[in-house]
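Just so it is clear, none of the values below were taken in a lab; they were calculated from the coordinates. Computed from a predicted structure; not experimentally measured. Cβ atoms are built from the backbone, for glycine too; each structure is taken alone.
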Structure 1
Amino acid sequence: MNIYICSLLSRKNLRFLNSHLKSLNKLKVPSNIKLKVIFIVSPKIYMIRNYLKSFLNNVDYSILESLKDNIPDSRNVFLRFLKNKNIKYAGFIDDDCFIDKDWLLNMIKFIRQNNCDIVGGPQYHKVKDKTFKDFYDILEPKHRHGQLVKWVATNNCFFSKKVLNKSKVFFDPKFANIGGSDQLFFGELNKKKFIIRWNKKSFITENFNSQREKKTWFLKRNLRYGYSGNLIDKKIYGKMGVVIIFIKLFYLISAALFCLIIPSRKNFIKASFLFQRASGRFIGLLNYKPKRYI
């Protein structure tokens, strides 16, 4: 059985490359599985191929070049590469994360035992300032093991080849600076009746990043979730998109106010995140467009 996993290598995350590659080397792979990792790189860091060759001794891999240095286009390079490949499953992981050694075993077991086409899992975070642990806990989605979900993130996902065979969905390059192309991608697949479930046992861990241990980063990220959410809803729901946006805007404000009824640190953080997402929804209605990815 052939399985291909994609990792986009970016220049900004090169400092995490060592731990990322070490985790790939330690992945447990069943004897009947042929695993291949596909690294997508931009021309700016294509020289990294020599480093990969000297480091990866337990991993079969290939390097593909993405001419456009952005996340959606790079992910599409992988999807097009898979079209004519004889594979059973494929997946995406992030280059700023290290993967649990049982990640692949748990993904294969889960997708075989559950009625689903796509599987997503949690992303944990290494922190130095413990005050930010609550920030990450509130930011990340919370799902039950095996729960049906509408979308998953490409930092940790696994899917059947039939997703590619029976759909013509790709990542939208218009979201390169906005973010949310993965939410739109899997949201469109969900609309096409592909079944998406949550697997808590297949997890990854994001390396410590000092640039993210700042309150302003979390506020900007939630603001981005708001305005990208508008564009996603418009594309998925069409003419009903504006109605959905106003419903979600009302929900975000109501949920934020409800959190403030019982004062606590976590409720205050959650309320501020919800208000920020509502603000993002509002400025998104005014056609605000960010100049760079947050």
Structure 2
Amino acid sequence: MSNSISTILIPTYNRPYQLNRLLDYMLKNYNLEQVKIVVLDGSYKDAQTNEKTCNQLGIEYRGYSPDVPLLERWLDGIKHVKTEFVSFLADDDILQPQGYYDSLNFLQTHSDYVAAHGNYIWFKEQEKQTLLYPGYQTFSIEDEYPLKRLFYFLADYLPITYALYRTNILQTAYQRTISNLPLDNYHFTELLSGCIPVLLGKVKKLDTHYYGRNMGDPSPRPSVIYPKLIFAEDFSYRYGLIKRTLRNILDHNVNPKIAEDAIDYCFGAYYGKVLDRNIVTQHFTRLLDIVKNTD
């Protein structure tokens, strides 16, 4: 009988070197009697290699057709989790043991919190050294009122995808997202899957080293997705789906009109920041610079 109290799900896709390195790190730094590791593999050319590696290391392996959308693989992985707590870990990132166990201990002693995490750093690997950079610094979302938590989350938005969650909460978040949104736009699915846990409970940011994100090679194309999204023809349709999903999660005692207006203001704070003139100017200038450099 397993004594595991949490599960770490590692999605991977055609990167056997990164997966092997990460699994070696996890085996050396985590107590596998308490923490279960599961690989969710959507590879089309390295699946057999990855499965063999997992079998040799005693790591649970779940393989998927490359045609299965990423979020569906993630949800299937969550559905098979038997532990009370669960988190995701990208195959080229690092989950700091101290921060993970600090988050786990916190959730075990604070039942009104649905997720916990800590400080993030960026790292970039070079030939002879690894460069470290300050990552985004998240914040606790602890108001008793769900709509206030949603407003604070979106007004100063930072992703909480890789936090440690109560399993039932994360399963609900991805189930509702997949059931109510098209999966062809990661921006909207990330937002909805992040907002749902915030409505369902509090999120704690601990002062502990938690997660290292691999910067990789920066794309030469500027990120113009956020300003452009608001002017896309299907924005109103997609936003309507998000608002309806969030409204249905709220307590039915909340006045529907007040709830809808409040959700509009929450997303108004989020997109208002995205459309800040200085930010749009930066995107526009970078776009012109690329055009100039390619002429």
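Could you figure out which one of 1, 2 the value 13.9, 42 for Rg and Dmax of the Cα atoms in Å, for residues 88-143 alone was computed from?
For Rg and Dmax of the Cα atoms in Å, for residues 88-143 alone, the value 13.9, 42 is produced by structure 1.
Supply the structure label, taken from 1, 2, corresponding to distance in nm of label points 7 Å out along Cα→Cβ at positions 216 and 264 with the calculated value 3.1.
Source structure: 1.
Work out which structure the value 0.15 belongs to, where FRET efficiency 1/(1 + (r/R0)^6) of positions 112 and 272 (r between Cβ atoms, R0 = 30 Å, to 0.05) was derived from one of 1, 2.
Of the options listed, only 1 reproduces it.
Consider the structures 1, 2: one of them gives 25, 20, 16 for semi-axes √(5λ) of the Cα gyration tensor in Å, for residues 64-231 alone as calculated from the coordinates. Say which.
So the calculation was done on 1.
For volume of the Cα convex hull per residue in Å³, which of 1, 2 scores largest?
Max of volume of the Cα convex hull per residue in Å³: 2.
State the single structure among 1, 2 that was used to calculate helix-only ellipticity at 222 nm (-39500 (n - 2.57) for each DSSP H run of 4 or more, over all residues; to 500), giving -13000.
1
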